[in-house]
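Quick note: the coordinates plus some simple rules give every number you see, no bench work behind them. Keep in mind that what you see is a predicted model, and the values were worked out from it rather than measured. Cβ atoms are built from the backbone, for glycine too; each structure is taken alone.
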Structure P
Amino acid sequence: MSNGNDKGLIGVVAISHCMLAEEMLRVAEMIVGPLKNCKAICFQPDQAVEEMIKLLKDSIKEVDEGKGVLILTDLFGGTPANISLSFIGPGVEVVCGMNLPMLIKLAGCRVGHTLKETASLVKEYGQRHISLASEVLSRSIKTP
């Protein structure tokens, strides 16, 4: 959801094993429309670590408009996360455990928030949208 003024958006790099990040970003954009300043990186099992590092470094530069870059990874402790952690610092934050609600939330929270605030909002939103369906359904079913 663009407000017409995309200048100054926090950049986003979604990074995963195989094609997960690309597909999650594609689905998020199907739901909310184009996500400006977002890039998906998909590491392959046979890819050299040096190549992965260069790809992430180049992607961070590509999406950075001066407001910082939020990296979303698929799994804490996995190769995408481990490589991403070395980039944490001023202007770069990493949230691990990426899910579709997080990407959808990013459509509306990258303007008017700092990088740190955006990272916290996305993390909390992603956590709140994990549900055990039987628990949700049992609360909504009223017994006479």
Structure Q
Amino acid sequence: MEEIISNSPNETIDLGKKIGATLKCGDILILSGDLGAGKTKFTEGILSYFGLQNEISSPTFTIVNEYYTNSLNIYHFDVYRIEDQEEFFYLGGDEYFKKGVSIIEWGEKIEKIIPKKYIKIDFSKSLDNENVRIIKIKKIGY
């Protein structure tokens, strides 16, 4: 597991850009952490890497936002409002996994039903400084 300290929202965006440069079709990122912990800023960084920085919006009420580039499709899920894992299947969420990169906020809610190979990224706020985030990255099944 890798642990990264982000001292600002811009550093969290920069980390997203760095991770974005490594992504390929079929990659799944599970983003976990409290509200305001940096999940959306991180996703903004990934989208910025692909030139989509002006496109980002939280999919809180739509479950998924779809972004298309010349090289890769990106699917940004927010499963906070999903009642259970079966609802994700009912909505067709699993059909996205092989069509591009899936970024799933609150993904721990469906972690047991996603493919066995994914990257789990936990975001937490520092107790000492409101701008600092502790970001833990763990590759599962690699």
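For this structure, a couple of remarks:
- With relative contact order in percent (Cα under 8 Å, 6 or more apart) derived as 35, matching label from P, Q: Q
- Which entry (P, Q) yields the derived value -0.35, -0.41, -0.72, -0.99 for log10 I(q)/I(0) by the Debye sum over Cα atoms at q = 0.10, 0.11, 0.15, 0.18 Å⁻¹: P
- For 1.7 (distance in nm of label points 7 Å out along Cα→Cβ at positions 49 and 65, calculated) the corresponding structure among P, Q: Q
- Of the structures P, Q, the one that -6000 was derived from, the read-out being helix-only ellipticity at 222 nm (-39500 (n - 2.57) for each DSSP H run of 4 or more, over all residues; to 500): Q
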